[in-house]
Every structure is written in structure tokens, then in C-alpha cells.
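**Q** Please go over the structures that come below.
Please treat every number below as a calculation from the coordinates, not as lab data. Small disclaimer: the values here were computed from a predicted structure and weren't measured. Cβ atoms are built from the backbone, for glycine too; each structure is taken alone.
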Structure P
Amino acid sequence: MPNLIQTIFQKGISSIFKKDDGESVIGVDIGSSAVKIVQLKKKNGKATLETYGALAYGPYVKAEVGQSVAVNVDVLSQAINDLLREANTTTKNGAIAIPSSASLIFTISLPESVTEDQLPNIIPTEARKYIPVPITEVALDWWMMPRQAESIEDENDVGGKLPDGKIEVLVVAIHNDTLAKYRDILVKTDIHSNFFEMEIFSSLRSTFGHELSPVLLIDFGAQKTKLSIVEFGIIKTFHIINRGAQDLTTSIAASFGIPFKDAEQQKRDVGLRADINKQVASLNEISIDYIISETKSVVLAYEKKYNRSVGKIIMTGGGALLKGLHDKISKTFEAEVIYGNPFGKMETPAFLSPVLAESGPEFAVAVGLALRQIS
């Protein structure tokens, strides 16, 4: 497995896989309900959007558009090939993201005396404490996290340092069967790729700037909500909440006895806006309150451990666009709250600006993958 972490952070959130001007690349985000594709080209040193699109899996297995469904490699590959054709992509050079839910991300503390050369022998042993399957069944990758800049810590009189004599190592574990599945998809779609990447790293690349204070990235997916607290470009905390945007839809469908398609439309039309429909808004709020409660616990645990406050929240994923959610998050947390704007990092047609600004949170992963290849 390529080194998933060091290639991202050694040169900031960028890439060692460089592409010359004029070569188009694609990023493919395989979600639980749809696949999303972005094609970029580097022109005059700038990333330029060429095409993008999304396609739901539901109709392939007699389910509704937007519904999370379990699909095999053949169906996934067919959907990707159909989307490549419908979006009029012109290249097969690209990369596919591996869902964060298909992996484990954790940090371990080691004595400061440990060197990078020793990690290949130490990490597999330490990782056994976190991985519920035999270590031989997973591929491991890791990155020794640098201590926070001493000058920044001293100037701002903040905590967050590890105890003396300790370092932290960020570890990613991916099951070998998952890697085999995604290699099979590459073969069936004829996509030429040099690497796989965890979706969280792609999102960071496409949505983050030069952030100095801790930032919480909330990815509202269809099945799960993923939380990442990032400081100085480094993931310090990663957590998955087993509830997502589809839970709101199924709750509405069950409560009113209506089809999934109609419930999905009501969710989108109402969101958390009780002034539009109090009953629907109330149902939506139950699931959102659970997600927010879990998020608060993660943030508080981080702040207690590192003595640092989250100063900014970035919302990505299709569920981030729920009406009223931005305001609710803003009122709950004492932090700046914004939507991820991955298309803001590239040249785009002016007439598409409003559409891209609204759909940006859904394409954070696909954009991040493409950016890695041309940065």
C-alpha cells in the first residue's frame, strides 16, 4: 500500500505526484449512496475545473435516488463508468478515495527516543491494541507527528503539548479485503492510479487554508457523520458517528407512512425550519441533536486533552446542506462555522459560481483527490 499519510503532510497538504500543465486528472469519491467525479486540468499553473458530476446507485438495485444501498464491485464499477461517460470526462488518469468508515485512524504515544527507523517494528505491535482483527489482515501506514511549533505555543501561552519525553504517531489501518476491492474497481473501470487515499485527507486538502487554531471538520454523509479535529494541518482526533442524513429520511418515511422518495424531498424542503413544517422539522431535529451531542463530547474530550479550543468548524458532505443546520451548529459551538468550498481553490466558469458554491460540500473528497495529482 502506498504511504497514505506522509505523502500528504511532508509538504503541507499537497502532493508528491506532480502533473505537468495540460494533463487532465480525475478524482473519484465512492460514497454510500452515490459516486462523485471531478476532472481538473492545470493551466498556467492553476487548477481548472473541466467537468464534474454525481450518480446515485439506487436505480441500479431498484432503490430510490439518494438511498444508501449495499452494492457489489460490479455495480459500483458500472456506475463509475456510466458517470465518466455522462460527465464527458476525457481521461482515465486519476485516483479513488477509500471511505474513512472502511478503516481505523488512531494515534499512539511513544517514547521520544524512538526513531523513524524503529517504527516498522514498533507500530504493528502497538496497533494490535486498537485493531479488532489479526494484524496480518490489515495494511498499516503511519506518520510521526511533529511537536507543535514552540514559538506559536509560547507566544499564545496555550497548552496542548505532550508530556515531556513523548511523541505521537498517527496510524491508519485498512483491511486487505478493502484494498483488494478498490484495486478490482480500478481494473473494471480502467482508471490509472498511482495511489489510494483516505477520504478525510482529500477533504482536508480541498477545504483547508492555513489554519493556525484547531479546526473541526464535520462530514455529514448519508450513513455516517465523520468528525476530524485538525491542528497545524495534523489530524489530532478522528471519530465516526453511526448516524447520517439518511436517518432523517427514514424517520420521516416511517412516521408519516410515505415512500422514501417523498420523505427525502420533505427533508430537503423543510430541514430544521419549524416555520415551514413543525412536524417534519421536529423529526429531523431528533437525529441532528444526537449528532450534535456526540460532536460536543468529541470536542470537549479534545479540548481537555490538549488544552486548546476549536476556533472554526468546516461542514462538508451532502447532509451539510440541510436547511437550518448551519445556524444550529453556529449557536451550539462558540466557533466560526462555514461550508467547505473546494471549488474555490480552482478556476471555474463564472456562470457556474452559484451552483458550485452550493454543491461544493458534496464534492470535497473528489476535488481533493484531483488537486493532489496536479498540485
Structure Q
Amino acid sequence: MDADWCRKYVNSCGLVGVLIGMVGGCTPPGPNGGASNNNDNDNQNGRPQWQLVLKDLPSALLSISGTSPTDVYAIGADPADGRGPYVLRYNGDEWRRLDTGASGDLWWISETPIDGSFYLAGEGGLILRYDTTAGTFEQQVTPGDELLFGVWGADADTMWAVGGDIDNPDTGGVIWRFDNSQWVEEDLSAIAPNGIPQLFKVWGRSADEVYAVGFAGIVLRFDGTAWLQLESGTTRRLFTVHGNANETVAVGGFASGVIVELAGEAFVNRAVPLTPQMNGVFIPPDGNGVAVGIEAAVAFQTASGWEVQMTGLPAQTTRDFHATWVDPAGGIWAVGGNVVSDPLNEGILAHFGSSNISASIANP
């Protein structure tokens, strides 16, 4: 394992093109039978299809969220241009780069606004609060400088951030909790006296049911009182966890992928053979989930299980997808780029749906 992985936790081994070809053959339809093609920003027939909206950005895009198809936020690494991490907002007509006033890579944005604000987490213990009404960023005081890969909250008094010491993935994991007015580190010695593995993402169904996943297949669940460890069914890295009222799904792997679903008190691997490494997953409130991974791999949840499909996107998308989001109208968004080694660059953003998404970036 190379040092770059230890820094950023994902690795593309160049196998996924072969794997997808063996699984999917020719370019299949997109989710729910929609057509899938390789047009760049050209959806004139009104049918759902994939569009490579943005490519070759100076920063890899690492997370995406929003409130509607015309209010979307994509965040990523710091391109070292003096303006801080790359944060884009889409208003339905164009993208605009937002200046955060901070520096360092940003790895995740909260799924929804928490009491009117998105929370962004990243490098060096960085947590930003973005007030969607005022359009301003506020840097939070945090208890350490660990790299934060995930953040989630039920409300402004119940928020969690996870990450760890990148030089100590076996026992350097941390969970921070927002305790009324400040971020504090959780004591997890009851689970692992010598420290837990590095954690990558956190997501919850409510304030009393929160999941965190990470290195070596670790899955933790908070029940409103304490964190407990669950059986994950794998020792491989789990990068993202998400769900809805009925499902909890985590994805990960290394070159080849795992997709585990919670069944009772343990997770069961539902990935079909030859599934490539999956980095991100999103389960909408209604409808089937979507997972994304290395070399722009996409897997859709169907009645018969998870199916890997080719998007038909242009060859430039041999870069990795890192995260995905399904907007309230059912549009699928995926972001990524060079997410393996420094500098984190060559950002990409793709969309599946019937809308033509603008590629115009103001204030780039």
C-alpha cells in the first residue's frame, strides 16, 4: 500500500474498466430504464441521460449536496490559489465559486441544512458553518487537527464529525460531537481502549440512531446514550454510510468493492462479483439507491440487488467518483476527480436526469 493512500484513503488500480465491461457489457440504460449516453451538456431530447457537466477543474470535488435541483453545493480540495477550498454553488443557471475565508481541503458537506446552515468538514480539523440565508461562512472551534472525512447532524444541538490521524489508521480514529455550544471529542475507550480505526463517514436516521464507518470495516452505532460496535461482515474499508427510514447501506472496498446492508444487528454484503470499489452511496427517502466509485463506476439498487452500469460518459471520466447525491426531483449528481494523490485536482461533476445542467462557472 502506497503512502498516497494513507493520505487520502482511496486507490484506483486501473481495473475497473475491465470489471465494468465484464459485468455490464455494452452501455446499458440508466436507473429506471432511462437512456444513457455520452453527450457533454447536451440533453435536447428531454429523456434522462448522463451529462458530464464539469471536468478538468483545478480541484477534485469530494462531496455534493443541496436543497433542490436549483440549489446545489459541490465542495472539494484547496487548489492553492490563495482562495481556499473549492466550493461551488449552482442556482439553476450557473455555478459560482464561494470564498470560505478558510484554507485546506474540504472532504464533506452535511446532507441537508441543519437549522438553516450547511456544515463542511475537512483537513486539519476544519469545520465550517455556511449560513444559507446570509451567504456567509464561519469557522468553528474544534478540539484537534485530525483530518475530518465526514459530518452529519440531526439539528444544531446534535451534530457529529468523524475522521482521524492519517498516519495512524488502525487506532487513530476520532468522533467529535457538537455539545450545545462547542465541539468535543467522544470517549470511545469502552469500545477500543487503545483507539478505534480511522473513520470516514457518519450518518444518522435520528439523534438516537447514528452510524459511523471506516478503516478495517469498522461500523459503530450511537443509540442516544453510547456508541456500540456492530458486525460489518467485512474487514475492508467502508468509506460512506447512508440510508432512509427503512435501509442502512455502507460501501467501500479496495479496487473491488463491497456494498453492505444492515439486516437486524449485522451488515450483509450485497455486492455482486466484480463490483468495483465504491466510494459514495446515497439512499433517497423514496426510490432506489445509487453508489459511485473508482473510474466513474456507478451501481444502482434494483429489486434484484445492486447492478453495476456503464454511464456512457466520455473517456475523461476515468477519474474516480467520490460522492453522490439524489436531489428531491430524482436527479442524480456525482462528483470526483483525482482523489488519490496530491494535488487533489482534475475535478469532475456529472448528472443523470432530463435537465440540461449549465457548465458555466462565475467567479471561477
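**Q** Could you tell me which structure in P, Q was used to calculate mean count of other Cβ atoms within 10 Å over residues 56-63 as 23.8?
**A** Corresponding structure: Q.
**Q** Quick check on the output: 13.6 is mean count of other Cβ atoms within 10 Å over residues 184-191, derived from one of P, Q. Which one produced it?
**A** Q
**Q** Quick check: -11000 is what I get for helix-only ellipticity at 222 nm (-39500 (n - 2.57) for each DSSP H run of 4 or more, over all residues; to 500), calculated from one of P, Q. Which structure matches?
**A** P
**Q** If mean count of other Cβ atoms within 10 Å over residues 200-207 is computed to be 21.9, which of P, Q is the source?
**A** The read-out was computed on structure Q.
**Q** With distance in nm of label points 7 Å out along Cα→Cβ at positions 128 and 248 coming out at 3.1, pick the structure among P, Q it was computed from.
**A** Q
**Q** Still on this structure: Looking just at mean projected area of the Cα convex hull in nm², which of the labels P, Q belongs to the structure with the highest value?
**A** Result for mean projected area of the Cα convex hull in nm² over P, Q: largest is P.
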